[in-house]
Structure P
Amino acid sequence: MCIQTRMTFHTVRRGSGKPLLLVHGIGGSWASWELVIDRLAEGGRQVIAVDLPGHGQTPPLSGAVSIETLADAVTVFLKQDGLLGIDAVGSSMGARLVLELVRRGGVLGAVVSLNPGGFWEGWEVPVFYYSVAASVRLVRALQPVMPAITSSPVGRTALFAQFSAHPWSLPSDLTLTEMRSFAASASFDELLENLAHGEVQRGSPKGSVVAPLVIGWGEDDHVCLPRQAARAMSKFPDAQLYWFPNCGHFPQWDSPELAARLILAATAGAPLPQPERKYRSAASTRVKWAVAASLAFAAVVLFRSQRQ
């Protein structure tokens, strides 16, 4: 395996104070953190949001793309920028990536891992792989009309029902940027294959993680099912588990204020905030899944036609 000795990451930096690294998920970019980055900066942190290799404005790796090689690349980047030991937050694939760096030791400080991927088993693997693969093919095909789709609450519901507990309320500019990033990511397909069928995430034995480690999970996650949280905790027994009520796969979208408060508290080693539980009507949930089901059917049809 060839490990690159220097890495150039596109970064967006906000605020001043103790550095805090933000690591997005598969297909995303630094902009995936748009709803919380200023909140974190206002909380006294110098926030460094990166585009991972093959995402956003960072070029892809020259060789194989996997959690292992991305972890190597992030480590090189932190070493060359004098940031070893930085506190970090990861989302989805990025959440698994920061857990891998925790496992290696000596790379990160306090860590928050939000809905980490890679802890699925059995039938969960093909459900994850084929649903996401079909969705991204549809997203690529719909790029010419994506501004119109993301400007509509119905369109946002159709596109993001798998990822958000209330997708109709997401900002249109955030969803458009995310869909543009998904479609343009040079590393998406290889990473998706690796996440579903590649290396299994190894853990850290109890007592080996000394810095604060919090694993956060949306109670309504339909990408990384809540049952998978127990598996993540069994591999990282030093972690503290935090549940986000009425949140899907991206708590930083569905509840940005709570997500920011959790991140600031967890990385400071302070008590975690108590979430406020809000009533959600059954009607809104039925509408969400009725709209999403029609798009899912179209995605599957497109996925199968492109494989033939």
Structure Q
Amino acid sequence: MRFVFASQLILFVCFSCIPAEQNELLVKGIESYDNEQYRTAITYFSEAIEADPADAELYYYRARSKMQLDSCGHAIKDYSRAILLNKTKDVYFINRGLAYISCQRYFEAILDFDYAEFLDSTNASIYFNRAYAKESIEDYPGAIEDYTTAISFDSTNYKFYMNRGLLYSFIGESQKAIDDYTSAINFNQKNMLAYKDRADEYLKQGNLAAAIADYSSALNLQPENIELYYSRAEAKLGLNEFLAAAVDYTYIISLDSTDATAFYNRGICYASLNIKVSACDDFQKAGELGLFEAYQVIKDFCEVDENSKSKKK
């Protein structure tokens, strides 16, 4: 399943409260981080730690830099050091929880989010991230409860609805998934995935017209998305709209002239419309591109008349 991950939080520090040399190292480290120079940032934070090994913030910032280098294990060690020095910052527990998730240590992540909740029970991101961790260990009721709590604290965040909708879809609660995707769209009308996912649910329900409308909305946002054309064509075929489906396969071919399946499927559409020459041309092209079952269709459909004529003679 596809999920949205909450971004790591940025914590600001009081520079005036820090010794000048350490302040300079911290500033340079943050500047390097902002410029995506993460190894350089780690060097600056490490030098600052040597000067003051009791400053929890320095370990926190170095951990964030390490996470950007996909070093979740090393980041966890720094977050743990920060927590050892200061257990009152929920952001330390949240970020270590995210690091645990990256390392696929979901139970430990849940414990960190539990402690973060103790520190700040109104922080929606805590419930959102804990829901993801619970989902990863297949605690679906617990995940839904946490997504719902996150929404209760921040009802305008479309990501919360998207993730809960994906989970509802996964467990077969199609209508609830549609409701969540609709909420996500209401808060972000440029969210292509919400239209696509809602269309997929409509397709499952057999509401083909609604599916086509949503795939079209998604294509307005991503007009070169081949997967969307395939899905919309499938819905059109369900309504026996063969010509309209053929148009979608033509769009796919215009984007990728080597897509054998698009030629084959368009050939099926033309055959259903009794446009035999175009159908057989597409089957031939599909075969040449490696979809070899097209040759059997050519034998059964395209050559049948020629064989019949030969027998009559």
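From P, Q, which structure was Rg/Rh (Cα atoms, Kirkwood Rh), for residues 57-160 alone = 1.06 calculated on?
On the way: P: 1.06; Q: 0.98.
Derived from P, not from the others.
Given that relative contact order in percent (Cα under 8 Å, 6 or more apart), derived from a single structure, equals 7, which label among P, Q identifies that structure? Intermediate values should be presented prior to the final figure.
Values: P: 21; Q: 7.
Of the structures listed, the value fits Q.
Starting from the value 42: which structure in P, Q was percent of Cα pairs over 26 Å apart calculated from?
On the way: P: 42; Q: 62.
That value comes from structure P.
Between structures P, Q, where is FRET efficiency 1/(1 + (r/R0)^6) of positions 89 and 209 (r between Cβ atoms, R0 = 30 Å, to 0.05) highest?
P
Out of P, Q, which structure matches -23500 when helix-only ellipticity at 222 nm (-39500 (n - 2.57) for each DSSP H run of 4 or more, over all residues; to 500) is calculated? Could the numbers behind the result be given before it?
Details: P: -13500; Q: -23500.
That value comes from structure Q.
Coordinate-derived values only; no laboratory data. A quick note: this is a predicted structure, and the numbers were derived from the prediction, not measured. Cβ atoms are built from the backbone, for glycine too; each structure is taken alone.
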